[in-house]
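Values in this text are rule-based calculations from the coordinates and carry no lab data. Please read all numbers here as calculations on a predicted model, not as lab measurements. Cβ atoms are built from the backbone, for glycine too; each structure is taken alone.
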Structure P
Amino acid sequence: MSDFLQSRTPNQFARRMPRRRSAGGLQDENRLPLRKQLVRQLLCLFIAFVIIFPMLWIVSLSLDPRDISRPTEFRLIPPGASFDAYKRVFDQPTANPVKFRELARNSLLLATSVALFAIAVGILAAYSFSRFEFKGRKAIMFSVVTVLMLPTIATIAPLFVMLNRVQINIGDIQFNLRNSLLGVAIALTAGQLPFAIWNLKGYLDTIPRELEEAARIDGANPNQLFIRIVLPLALPALAVTGFLAFNAGWTEFALSWMFLTNPKDFTLAMSLYNMTGQYSGDTPWSAFAAMALLVAAPVSIVYLFLQKWIVGGLTIGSVK
């Protein structure tokens, strides 16, 4: 054996032994050519510019005290920049005698109620479709998908007629379900529930049933299985569904505009539309831009709080 080793030269051993790649070598292999890097960087900068430029224009317009009739120029910091437009919006956005805080309260109540109800009913229905076999299950699921394919605007007429029939006239108490935030919330929830059920059902199907079977062996009852096993695992899907329902309620315009007549029940989206005039010169563009930013801010804040669960809920389906 020693004679065999001595007869082999170091170069022969080097040719037989596999070469190890260093970390630097791997990085060099994965590194893109300079030309491709420049192309991709320019593409990313172009996309960022397309997204950020309109936002910067709106911010600049909201700080412009001139309140120009036609915004045709862009200055990041306009001459004499001030927050007067925001002050006007907070005091009274439109000619209607309604303050901004009242409009924000109506929008918040509408968006929160729609999100909570869609999550509460959607998760129960989705769990039933995902875990239980019952008569008419496929027919009901098909009807849910059918409703999901209809645009919300197509359901305004039947919802208007149905909700308008619920009226209470007792002495001084006069209540019309159609002409109330509650009626708008019910109509909007009817449009959000099919998506919530289908989205949550698809996510619950990815949760292994073996987890529930193991907990059942340990003595857990059906309520404990649902609350302690399923709900914590379904948190990303609940966050996505809740955020989309909240966003739909916060930005809702068509149903509110058709149903509500009392300015005290108006939402932020309705008031934002009321700020527009018949012509471009009739619109107070500085106040309109300030109002638009204030309307968009809460949705952005909610997204930042739920970002971790939303990203997980959007990507978990592709992973599993």
Structure Q
Amino acid sequence: MRGPAARAGAVYNEWGPPPGGPGRAKGEALKLKIGIPKGSLQEATFSLFRKAGWEFRMSGVRSYHPVVDDPEVEPLLIRPQEIPRYVEQGILDVGLTGKDWIEDNGSDVHEVGDFTYSKATLNPIRVVLAAPADSPIQGPADLDGRRIATEYVRLTERYLERHGVRAQVEFSWGACEVKVPDLADAIVVNTETGSSLRAHNLRIVDTLLTSTTRLIANRTAWQDAWKRAKTENMAMLLRGALNAEQLVGLKMNVNRASLDAVTALLPALKKPTLSPLSDPDWVALEIIVEERIVRDLLPALKRAGAEGLVEYPLNKVVY
């Protein structure tokens, strides 16, 4: 095979790179350099990729270079706080990081997709201003002259500037909750459930930002035809894996005499797949529904005449 799009495996041949992307050296391997968030999001991210079709594993306890079963992907395990900066600079082609860190860095990157998952739930996180439960701080105006500890220094400074408040913002290497009231008057932290704040007798004063995980790309890499296609495929499968997280499939056999009663119980706008069985009086019915409704739906379907009900998990659902 010859021509500008011909490749042997994952390496360009003598004709060079495919059209639409920047020039590459002869024989240069096709690689997508991706930043994987190290820390609290690490296992949730590996799990999501596993469902999407990529198996990441660590090559050593302190390794920053996970091994992945895709020769076209080159992962780097790095703190999510740093990923927007390295993607913007082109050291990484793409990366997964929080909207909070994109905003804190003020990074100029292309946002490929919004993926709502966190370390424990499928919910967004919030970046909040918190103070001791008995503190007189009730809003941003009460921060004037106060000391604030946070990892979100730039985000906090912009928040104070918007409210016309002058306060001392100090960078903290995590564990901000333990710094009030002895070392700081208030903190700006991210929270998923608020449990850590309550455990330290802190209350939320204000929300600076609601954040979800984003797949971001370097703007030059996004103009590369191969990298863009690889990234878009990855985003599609990650989205499909996330869609499947809260869905299950239901199969059942239904007598045609009971079909109207059974289908009337199914969620609105959900059209089931019907297949004839060898007995002309029966059909097989299959539908995808939200897992949370199955505990109530399944008994009702049984009582309406459905038989042989089977619930099964889903890996990916691509709309």
Structure R
Amino acid sequence: MSVRNNKSGSWLLLTFSLPAKRASQRVEIWRKLQRYGTVPLGNSGYLLPSSPSNEERFQWLATSIRKYSGDASVVHVGSIDNLSVPQLIGRFSEARTREYQELIQELEVLSSKQAAGKNVGLSRLQSRFQEIAEVDFFKSPLQVRVKELLERATSSQGTRPALPVRKINTRDYKGRVWVTRPKPGVDRCSSAWLIRRFIDPKARFAFAPEGRVPTGYVPFDTFHEEGFGHRGDDCTFETLAKQFHIRDPRVAVIGQMIHDADLLDDHFGRKEGYGVDEILKGWARKGLADDKILEKGMELIEGLYHAPPK
């Protein structure tokens, strides 16, 4: 998520406090702040560049903190008197640089291991790269470098073994409510299309933040332990296609498009999914509701399904 247009200095500040007895919840909040790419602002709180998605993340986090009997506020900040915009951008850039450098070191260690141990390690580093790139708000030059190293490591591995697919009863997934995270992107929209077209024609869709998946709903593309999400080197779309034994060759091609756009590894050399992803992001910036984005995204994938094969 790039916020390069934040040159004028528009920021979000999360300030909060938790009761001393809430030690485990404090760790939980801290981990989420790390995952969201925040930088601390002294003792004042945690800072993010202003954007709709970042504000949503802070608002959900503030709600969680209040649920834990704490106090939290999300503040819009126009400027900070003792820190210029370039200095603030530099703090975010330094944080991402450290994380990319750690990835480079881990890749160097991985390259020296025996082949048998590389697949799992490479998959973990690819996932970590995605997490960092998502919060690389000002596009560190190291992002391109790490991506190239990951592509090189992937190509040197050749064909990667598929993970075992657990057996499911497809009848258990008819007429269900499928739930995913807010702000649907290319993997979630395409997965919803796949569910509605091939798995559950009467599927209904809902949105819920992490940790709040309603009982009885089927999670997809979430961080929930149950349901369907990224597995091994597969995005959620690929996981669903494998689990439900969808053999349509056009679905396989769409899966390649979604994989490349979602995992950013150019494994299949497909660029179409990037365009779909940018359209979805544009609708989100325009302020469309999540259900509308999902619906329109599914229509885009339906169009891809009927497009001439390439």
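Compare distance in nm of label points 7 Å out along Cα→Cβ at positions 239 and 263 across structures P, Q, R and report the one with the greatest value.
The structure with the largest value is P.
Match the computed value -16500 of helix-only ellipticity at 222 nm (-39500 (n - 2.57) for each DSSP H run of 4 or more, over all residues; to 500) to one of the structures P, Q, R, and report its label.
Of the structures listed, the value fits R.
Suppose mean projected area of the Cα convex hull in nm² works out to 17.6; of P, Q, R, which structure was it derived from?
Traced to structure R.
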